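Please treat every number below as a calculation from the coordinates, not as lab data. Predicted model only: the values in this text are computed from it and were never measured. Cβ atoms are built from the backbone, for glycine too; each structure is taken alone.
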Structure 1
Amino acid sequence: MSDRHFDELATRFAEKIYGGAKGAIRLAVLQADLAEALPQRPLRVLDIGAGLGHMSLWLAQQGHAVILAEPAEPMLEGARERFTSAGQSATFLQAPWQEVENHVEGRFDLVICHAVLEWLAEPQAILPVLHRLTAPDGWLSLAFYNRDALIYRNLLKGHFKKLRSQSFAGERQSLTPQRPLDPRELAAQLDPHWRVESSSGVRVFHDYMPADFQARTAPTELVEMELAYRRHPAFAGLGRYLHWLCRPR
């Protein structure tokens, strides 16, 4: 297994992820968490696996200096176009995570790593790099595909054969991540060097709703309720993604 990049799937990714309620919920939760935690001053921000630049653009609009690192040229070009249309500037770096340290200087007040780990052949290998890139008083914003939520969804669908075989990887052309992460394993890997300061579920109920209920519910209401329940002790762990805000130890 090798790291998965999105050169051939940029357009499909944009439509599938950010073309509807799923993307709106994802951005709303991530932005709410960051707005709540970050200091009110200009920050140096590094977005690893920046994709089409949705999160970086929002941060640039808050006055932060942003570097976008993305291995897939079509994705990075889409991010450039997004910034240009919004009248914002940033530094764009086409590089996989393994090469980022060779192209940037110093440490960052905020390092973003959203929906990256689940596409890596060895997710734990990126963690020391993230630590070296984060300032001692900085933040790591880590969002990852939640194995618990995938198991629960398969239970609801009666896909017991898949659960027995532990076959969770998506097909090659699928946008289902190839390696969903067990939150407990990841927490243990982070613990020597990071404190998880806050945890939110991203899409704690939306993906479990029957399709007809989704269709007749206003997107604004979906976002409102996802924000309201993103940290509920019974529901947060069911988020399709989990968002952890971490500080270096």
Structure 2
Amino acid sequence: MAERDAIVEFCSELLDTGSFQDVALNGLQIEGNEEIRSVTLAVSANQYSIQAALEHGCDALLVHHGLVLNGQVGDICGPVRHRLKALLANDINLIGYHLPLDGHPELGNNARLIQELGLTLSAPLDIFGPPAIGFIASSSRPLSMEEITQRVSRIAGHSPIMLEGGPEPIERIAVLSGSGYPALEEAARRSCQVLITGDAREPTMALARELGVSVLVAGHEATERLGVQALGSRISERFGVESSYVYDPNPL
């Protein structure tokens, strides 16, 4: 068992939340029990992950996508009302970290993606920074498009959408989880052959061809699982509380 405020302070300092300009509130979003015995980890705070926290008997739900944007929850109606009701009625803390959990160079979504892909983090992406939330990765040897696609598929649990545009072999790869498609132009400017991201928009296909960079679209949720799991493991190591991850695959 550990004090909630000590856990939140530890995470906020570790992720350097004060350095990020974020639409999301980072840290404690919904107050629950002051003492935490176990934590449920999830990409997003929704009825599914909240129910999992209830079933696990957890005192906190730690997520990447919380409920508080711009310092406000918004209209407390429909699904939002039911989510808040379940959290408040059961004294479950909701703790969320958005951009800081994308950008951490060790525990962040993008750093963990790069590590799981067997690549080396070599430089930050400038877009959406500073601080950087995405990175450029390098490979110890040239890779084929088929090989890098297979690696992404293994992590995501499904085949990514491939927008072909770049040359092979592949040596430099831009990685920006979630809605990272705006990084395409920077990826081209900085001599990357591939951009790996979570989602894209209709113009992305043509732009990829015209800029000469291939894009692998692996799913927003699928590219943002690793950070919260890494943070949960660090909390368990530091405070001795149990943590469990809610796997809720989303093709988008």
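Among the shown structures 1, 2, from which was the value 20.8 of mean count of other Cβ atoms within 10 Å over residues 178-185 calculated? Spell out each step's value before the answer.
On the way: 1: 16.9; 2: 20.8.
Traced to structure 2.
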### Summary
With percent of Cα pairs over 28 Å apart computed for every candidate in 1, 2, 34 is reproduced by structure 2
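Of structures 1, 2, which gives 0.10 when FRET efficiency 1/(1 + (r/R0)^6) of positions 106 and 226 (r between Cβ atoms, R0 = 25 Å, to 0.05) is computed from the coordinates?
It must be structure 1, since only it matches.
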### Query
Quick one: mean count of other Cβ atoms within 10 Å over residues 34-41 came out at 12.4 when computed from one of 1, 2, so which one is it?
1
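Computing FRET efficiency 1/(1 + (r/R0)^6) of positions 18 and 234 (r between Cβ atoms, R0 = 30 Å, to 0.05) for each of 1, 2, which one ends up highest?
Once FRET efficiency 1/(1 + (r/R0)^6) of positions 18 and 234 (r between Cβ atoms, R0 = 30 Å, to 0.05) is worked out for each structure, 2 has the highest.
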### Summary
Matching 2.4 (distance in nm of label points 7 Å out along Cα→Cβ at positions 2 and 130, computed) against labels 1, 2 points to structure 1
